[in-house]
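Structures are listed in the sections that come next.
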Structure I
Amino acid sequence: MKMTIVKAAGGTAEMDIAEATFGVPFKEQLVHQIVVAYQAGGRSGTRAQKNRAAVSGSTKKPWAQKGSGRARAGNIRSPIWRGGGKTFPATLQDFSQKVNKKMRRVALRSIVSELIRQGRLITVDEIQSGPKTKDLLARLTAFGINERSPNVLIVSDKVDDSLALAARNLFRVAVRPSDRVDPVSLIAHEKVIMTVGAVRQFEEMLA
C-alpha cells in the first residue's frame, strides 16, 4: 500500500509500506486490554498502612483482665485504641498485568492502521528543528497542525536534544523515539507525526 509523505521543504511524495503492518483491521477489544494493562503497570502501588504488629508500643497487658471495672484489653496496639494499628491496612500491591509480545505487536499494528484510516497519522521526511519552540510551532503549522492548541505526538527514528528542548514547553506536544512508543500515547493525541525512518522501524518491529 501507498503512504503520502509531507516534505519539510514543501510538496508531497509517496512511499510503499507493508500492508501487514499499516493496513490491518482495528481490534477494539485487544487494544482496550493492552491500554488497561499499560495504565495498570504505571500505578506505583506504594500505599501502605501499619497493622497492630507494625505499630510501636508495648505488648504488655495494660491492666488486669478482671476486677478493674474497665473493658478488657490485651495491649495498646489494638485497632480500637488511639495510635493502634489498622484492622484491614492497605498493603503494597503490584498492579502490573502480563502482556504477551505478540499481543502488543498486534495491538500496535491495529492502532497505527486505524490512525491512517482516520487521517490522524502524518508521515514527514524530517522533523529536525532547532531548540526554539517557535520554530517547532512553525514546522507543525506547515504540517497542518493547529498552532494555537497543538495536540500531537512526534515519533522519530532518532530524537536529538534540540527537538526535545523545542517541544518541552508545549503542553500537549510529546516526542518519542520509535522504539519507545506506547499504545496510550498513540491513542491520546489527536495527531501523530512520524518520520520515514520511524515508519521503517515500525515495519521491522511489528513484522
Structure II
Amino acid sequence: MNRTEKIIKRVIDLVGASTVLLVFSPVFVVLFLALLLFQGSPVFFRQQRPGKGERIFTIWKFRTMSNARNSWGNLLPDAERLTPLGRWVRKTSLDEFPQLICVLKGDMSLVGPRPLLVRYLPLYNDYHRRRHEVKPGITGWAQVNGRNAIGWQKRLDLDVAYVENATILWDLKILWMTVKKVLKREGIGAARDVPTNRPFSGV
C-alpha cells in the first residue's frame, strides 16, 4: 500500500472498530456479565503477541475456558476446560471482539495476518517473516480461505500473499467475506491461533 492507502486503512480501522464497539456495546456488557457469572474472573484472556516489525503487544480476547485444575493443581487440558458458554462464544467469534481495543490503540488492524505466539518468532524463514511487515489483523486472507481447515504452511503463505498485494479494495473484500463466514459459521471451530505442534517447515 502507498502512503494514501495506509491513511485510508487507518481511518477505516478507527471508524469500523468504534462503530462496532458502539453498536454492540449492550451485547458485550451482557456477555461480560455472563462470563463473569458462569466462568468467574478474569473475564478477559490476555497474551503477548508479535505485531508489526515484530514489536510485542498484548492481545485481548474474552476468556472461553475455566480455571479447572487436577488434584496436583495443574490446569486441565484445554478441551476439558472449554465451557459450553465458551464454546458458543468461540463459534460466534464473539471472543475476538475485545481486539477492537487493540485496533483503536494502533497495535492491530481490522485486516491483516493473525498474530501468533512470540515463541514462534525464531522458527520463521525469511519469506514467512514478511507477515510482520504489516499490522496483524482480527481477520485476514488466510482466515477467509480455510482458517482451521488448512495447514500452517499454507496459512503463512496466504499471509505473505496479503502483505505483497494488499489494497483497500482487498481489505473490504476480506471484511465482507468474514461477515458472511461468521454469519454462516463457516471455518469456525475450537482450533485457535496456537498450533499444538511445530507449525513451520523448511526453516
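Observations on the model:
- Test item: distance in nm of label points 7 Å out along Cα→Cβ at positions 27 and 123 calculated as 3.3, pick one of I, II: II
- In this comparison of I, II, the computed figure 27.2, 95 for Rg and Dmax of the Cα atoms in Å is attributed to I.
- Test item: FRET efficiency 1/(1 + (r/R0)^6) of positions 59 and 115 (r between Cβ atoms, R0 = 35 Å, to 0.05) calculated as 0.05, pick one of I, II: I
- helix-only ellipticity at 222 nm (-39500 (n - 2.57) for each DSSP H run of 4 or more, over all residues; to 500) from the coordinates reads -9500; which among I, II: I
Each reported figure results from applying straightforward, stated rules to the coordinates on display, with no laboratory input. All of these numbers come straight from a predicted model, not from anything done at the bench. Cβ atoms are built from the backbone, for glycine too; each structure is taken alone.
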